[in-house]
Each structure stands twice: as structure tokens, then as C-alpha cells.
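Engineer: So, here's a batch of structures to check.
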Structure P
Amino acid sequence: MKKIKFSKTSAEQILELKKHNIRIEGNFLKVIDTSDNEELSNYVNECIEIDTETRKKRLEVTRKVQDQNKELIDWKNKNEKAQKDLQVALEEANKAKAAAEKAKNNAEEDLDLLVKKNQNELVNKIVSTSLIVILGVGAITSGLYFYTIVTGNENQIIESSWANMFSILLTNSFSIIGTIMGVKHMQSTNDTTKKKR
């Protein structure tokens, strides 16, 4: 690289910078011809040393910044991966929760159906048994009453028993109907309450 020789005046102006504690730096230092001016040579050499140190420090800072940037990028990538993993885990948890809720609802519906079936079977058994008892008692009492009429042996006890029996059977029939209606009403109320939940 060709060196530039400065005039005496230019050299003095450059040395004037030294008095103000100003240093020359960069590639300009490489092209100054200081062969015939010892003071300028000392100043340029001093500037070269300071410039070299400054460049080293800048390079060190740049490396540190680059290392920190690399660490930040790594941290960002890890953070993004963790967020994606968390999102996937949340979605799976929501799916599991929805499946559990559906299974719970299905189990409750199955239980309700089973309870209704058992209640209906119980009501049917009660009604059937009651009808058999009512018809049996009614048939026996009526048979006895008609027997006494046909044979001519009228009996006040059988006549009054027959009348009482029919009034009791009528009362019991209404009781059974009322019980059945109450059970049905209770079932419909429970169904409405569960639907509101």
C-alpha cells in the first residue's frame, strides 16, 4: 500500500490533534508516511496501539453480543417448543375432560333408564298383585253372596261384608292409582331437574 507523505504544515496540524487528546484511528493510520518526522511517527505508533486495543475490545464486545444473541435464540426456540408442548397437552387434557364428561353423562342416563325400568316393573307388579287381590276378594265375596241368594239362606253378615268389600276395593283402587300417579310425577320432576343442570 502506497504511503502518503504530508507537508510540514499538515504534519503539524495532525500533531495538534495530540495536544487535544484526539486519536486518529482506522485505515488512515496505515497510509501516513512518518519516515522523516519522529514526533509524527511516535504519535501514529501510539494511535495504532490504541486503535488495535480498541478494535480488540470492540471485537470482544461483538463476540459477547453474538454469544448472547445465540443464547437468546436458543432460549426462544426452547420456549416456543415448550409452548407448543403445553398447547398439545392442554388440547389432550380438554379432549380427556370432554370424554370423561360424555362418559359421566352416558352413565347418568343409563342409571336413570335403569331406575325408571325398575320403578316401572315395581309399579306393574304392585298393580298386577293389587288387581289379582281385588278381583279374587271380589269374586269370592260375590260368589258367597250369590250363593246365599240362590239357596235362600240370606245372611246379613255376608250382605254387609259384600257392600263393605266393594267400598274398600273402590277406595284401595283410588289409592293405587294415586300412588302410581305420584311415582310418575316424581319421575318427570327428576327428569326436568336433571335437564336443567
Structure Q
Amino acid sequence: MFHSIPEPIRKRMRYLQDLETRRDAEQDENKQRLLQIPEESGRFLALLAASAPRGKWIEIGTSGGYSALWLALAAREADAKLITHEIQDWKIELARETFRVAGVEDVVELVAGDASAHLGSYSDIAFCFMDADKEDYREQYDTVVARLVPGGIMTADNMNSHGHMLEETTAYIMLDPRMDNIVVPVGSGILVGRRRTD
């Protein structure tokens, strides 16, 4: 998976990394940041996704499509498809371009709009990556976990970097009897949870 990343994907990953760096350096109030995960988080999530049981793969918060490219590698490995959701118009357009030029439209479906409006319609979720508005984490977590297959994997970013904001949500998640959850110190802190089978 990591030893044979297609050049169009590798090239687009570099482009998105450079774009985020430029936006950060410019510090222009009118330019919104991409807020992408780091490469180490992408690799980690791809390994988790490739290890998930059969079922739907969901991403909440596409941004420019960087994390989805890592998950697309795993989707090809596991014969799966990723459904990713983004609410901001400029990110939707950037992500569409990303998936087109990287050649991953066969394994990535972009849904424009609020993920919360769609999550309830999914069943048999095997993998989810949540990286959007932190105030929605608890509600979206509950909606997804209720639809996870046994052994399904739930992940969320920024659990450490936004620790104060997510303090109550994290406490709730850690006590969830449906799941075995842990926060790992990769990137900004990633929640990794597995739907219990008992």
C-alpha cells in the first residue's frame, strides 16, 4: 500500500501539503486554512481502515481531500469505497479537483453538505474518520457508533490538540460500553475505537 503509491496521488498529496504551508505563511484573514492531518496520521488511518471489517467507509470533513487520498489507498487494498462529506464550498471544489487529478474517483465519493444530515441513512458502517466541527463530535460519534458493524472502527482527529474543547466529549466516549476506545498520540491525537462484539 505505502510502497507503491501511484504518482498522481503522491503528486497531489505534495500539492495539498504545499498549499496548506502557503496559506499558513500568508496569514491572510480572508484565506481559510485547510487544516489537514499530517502525513503520519494519514498513514496510521490507512492502516486502520485497511484492517476494518466489511462495510461502508465514512469520512466526516473532507477539506481538500488529503486524508481521503490516504484512505483511498486503503480502499483499493481492501476493495472498499470511501464516502466523504464536506460542507464548505471552496473545499468541496478543491476536493473534487483532488479526486479527479489523483485518479481516485472510483473509490471515493464526495457528498456536498452537512454530514449530520446523511449519517442516519447509513447502515453497516465498518470505518469512520471524523475531522470536522468539534461541537458536533458527540452527536456524530453516537450516530456512527449506533451503525457500526461488530468490530467496526471509529476514529476522530484533534483529540489532544482540542483537548479542552473536547473534554466532556472525550470523557463520554471513554465510558461508552459499546466500544473499546483509546486516544493515541499520533498527529493531533487520534481517537481509535472498535465496536465491541459481545
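Throughout, read-outs are computed from the coordinates displayed, never taken from laboratory work. Here the structure is a predicted model, which means the values were calculated and not measured. Cβ atoms are built from the backbone, for glycine too; each structure is taken alone.
Engineer: Taking distance in nm of label points 7 Å out along Cα→Cβ at positions 109 and 125 from the coordinates of each of P, Q, which one would give 1.5?
Structural biologist: Numbers: P: 2.8; Q: 1.5.
Of the options listed, only Q reproduces it.
Engineer: For distance in nm of label points 7 Å out along Cα→Cβ at positions 45 and 85, which structure out of P, Q has the highest calculated value? Present the calculation step by step, with values, prior to reporting the outcome.
Structural biologist: Numbers: P: 6.1; Q: 1.5.
For this comparison of distance in nm of label points 7 Å out along Cα→Cβ at positions 45 and 85, the top structure is P.
Engineer: On to the next question. Out of P, Q, which one gives -12500 for helix-only ellipticity at 222 nm (-39500 (n - 2.57) for each DSSP H run of 4 or more, over all residues; to 500) as computed from the coordinates? Don't jump to the answer; show the numbers that get you there.
Structural biologist: Details: P: -32000; Q: -12500.
Source structure for this number: Q.
Engineer: Let me ask another. Please state which of the structures P, Q yields 46, 37, 30 when Cα extents along the principal axes in Å is computed from it.
Structural biologist: Values: P: 170, 26, 18; Q: 46, 37, 30.
Source structure: Q.
Engineer: Still on this structure: Compare distance in nm of label points 7 Å out along Cα→Cβ at positions 21 and 157 across structures P, Q and report the one with the greatest value. Show your work: numbers first, answer last.
Structural biologist: Values: P: 14.1; Q: 1.8.
If we compare distance in nm of label points 7 Å out along Cα→Cβ at positions 21 and 157 over P, Q, the biggest value is for P.
Engineer: In addition: Relative contact order in percent (Cα under 8 Å, 6 or more apart) was computed and gave 12; which structure, P, Q, did it come from?
Structural biologist: Working: P: 12; Q: 19.
So the calculation was done on P.
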